[in-house]
Structure 1
Amino acid sequence: MTVIDVWMQHPTLRFAQHEMFESVRRWTGQPEPGTEVPLAATVAAMDEGGVDRGLICAWYGPSGPLISNDEVASFVASYPDRLTGVASADLREPVKAIAELRRAVHDLGFRGLRIVPWLWGLAPNHRLYYPLLAECVQLGIPFLTQVGHTGPLRSSETGRPIPYLDDVALDFPDLVIIAGHIGYPWTAEMVALATKYPNVYIDTSAYACHRYPPELVSYLRGHGRAKVLFGTNYPMITASAALAGFSELGLDDQARELFLHGTAERLFSL
């Protein structure tokens, strides 16, 4: 069966060595790399986990791009049949950020915008997001963001689904919102928002199947089968590790197809 991973990074060295990921390295047992990770290693990890296509994302934060849009575009150009780009932007300069997002979509072929709130210390209902969110609607692309607690050494407050993402969904009813990292320990809130709003979705990045909370599994099996997408947060977790125990979720054929690729194909026009 086709598998699409909607939340990946190919790490640059400055991304992989950043001090904020020390906690992630500690509890995943991954060493800090001393040299650039070859792109072939990321594709090999996809092969091992049975991933056909990965959406790889840029990372922009207050100190500048840890993975730039142009770097992501170069990765995609090397493996166009396996990788699709997702943009990021500098929240602090909305006019320039909109121009960069347009360039990423129109010139680089990217299929979404991702902003990680804890990286900025700003929840997604902050006014600096709104020009970019309006532009996402105009461009017809999803907005990807993180919900739940943070693994890196940063505050988790910005990851609360209610009230922050609730406000965004109210203000932008036509915006497709994909909330990554399942929202734990507020997963029930995330399921409530995905149920309440037609355009709010959840992705499972950063969690292996056996760690999905019961409320998410129940939602995925039932009326939320078209509202949950598979993601890994590679390189933090590989697809093979994320999908270990997948059969134990008890999904029927339709739910499996939608979760692993069908909903992603629709939302990202793949």
Structure 2
Amino acid sequence: MKLSFYLLIIFALSCSAWAQTRSSVPTADQEARAIEFFDRGSACKPTDPDCQIANYTKAVEIYPQFAEAYNNRGSAYYLKGQNDLALNDYAKAIDIHPAFTQGYYNRAVLRAARNDPAGALNDYGRVIELAPDLAFAYLGRGNLYLKGKDYDNAIIDLERAVNLEPALAQGFYSRGLAFYYKSDFGRATADFSKTIELDQSLNLAWLNRGVCHGRTGNDASAIADLTKFIELEPNDSRGYSLRAQVYERAGRNEEASIDIKKAASVSKGL
């Protein structure tokens, strides 16, 4: 099962940590000009990373120890898909300010996306040391454990995430997957139900809850959930294939045959 990550790169919203991040004292004029360009970068449209990069670059040219500006420029590079430059900027921000939580968090998200689980786990661990109440850090680390099939540690972290943020649908969804892989279908079903309650856009929760119902012999509920998934994702062959299996088990062979044919046609893009 492919995991979907709801983790976001974080932009620094202000330069409140200026006094903590500088290693040399800027003049009043340098400080004012650097902050001006930082604010201009923050005011750029979210869809205009070039504007952001230009202004954050000006800020660090004026004051090279401006950790928040490096962090934000790194996030703009990330939006452009220039991941090496993003990593360099996050590293620079962390080098300037070793307790800069946002820098570690953003680098963790990027390292996870680049299939560097060891690096991402280290960064998430540092985030949790610095900000033990940041739910998204537990979510990120929990998803990495889940991807690495370390389901027990995944459940521990995802439990912490949803306790901190009870409306965090992705936390319940990911924990549901962990329970599923441990064959704990009852708790998996409960977590997928909570996901659906919190976020109607997470369509895979319907699919996975349907699978759990099927694994526990609740064919009627399985068919209902898989039918809902098919309504939401009519071009995803998995819904038809899985519903066909339930129909076959229930002796509804004609309906199963129809779904098998539909799954094949969808897979071929017909």
Structure 3
Amino acid sequence: MSATAEQRLLAVLPELYSLRPLDAFPLHAAGVLRKAVGGEKADFTEVHLATGHFRVLVDPEPPELAGMHEARRAHMPEHPVLNHVLTVDAPHTRLISDFLTSREFHRRGLYADFFRALEVEDQLTIPLSPAPSGRLAGVSIDRPRRSFAEQDRRLADALRPHLLAAWANASRFSRALALPTHGDPASIELLTDRQREVLAQIAAGRTNAEIGFALGISDGTVRKHVEHVLRRLGVATRTAAAARFLACRREAVEDGDWTAEEPTMLALAGVGVAR
């Protein structure tokens, strides 16, 4: 991976690792990949391996998609990358152009009835399969020309383990948010203004170093503030403190609605989904 690509990777990791509930992760992951690799739009696709249930989130969502339900249902099972990751345990980044030339792609109904209207000439996909979830997911970047370079593929491969770790963090964070809170919610009001600022940074998933940089204080001062925050809230971990903060403030979470859901689409189309 080139030095430039490495810098692009490092630049998005703090955002990727900021805490999000699980429902917000697809939109979050799509946005991070688009910043890192670059493209017209990003997609997060999920398939339930037992039933073939298919759903996708597209960001930004083109208005043309609203009228393309039947085309998606008819032709998405032709997608070469989707078929590859469903039948082969392949963790590496794949492109449509790995499997089809432009001429071959243009001859398919997948392109003629679906991707052409969306001006998609190539798509880069990072496969994700958090075991033992029973589902397969992929986050993709669309481009209107075949312009992905090898460094884009290497950057995407390097981003993959971080996406999986952030997804696992989102799952754990959602479980923590679902737990009943203990202690007095008013305990947050007992925090000093600076401690509330630190707590807000913790809830955003920031490290001590990042908090110190944001607030203009030393790492040692941050550690002391974190100790005092945990003690006053009566919790043992940063995740529990973040959950208390979000529960008390009742802040709306960034939650991306799925662009489309197709129950049993792949199973009905005869696409093998059991691996």
Of the structures 1, 2, 3, the one that 1.1 was derived from, the read-out being distance in nm of label points 7 Å out along Cα→Cβ at positions 148 and 204 | 1
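Just checking, which of 1, 2, 3 has the largest value of relative contact order in percent (Cα under 8 Å, 6 or more apart)? Intermediate values should be presented prior to the final figure.
On the way: 1: 20; 2: 10; 3: 30.
Greatest value across 1, 2, 3: structure 3.
helix-only ellipticity at 222 nm (-39500 (n - 2.57) for each DSSP H run of 4 or more, over all residues; to 500) was computed and gave -14000; which structure, 1, 2, 3, did it come from? Provide the component values of the computation, followed by the final result.
Working: 1: -9500; 2: -23000; 3: -14000.
The value was obtained from structure 3.
Only the coordinates and a few stated rules stand behind these numbers; no lab work does. Because the structure is predicted, anything quoted here is derived from the model rather than measured. Cβ atoms are built from the backbone, for glycine too; each structure is taken alone.
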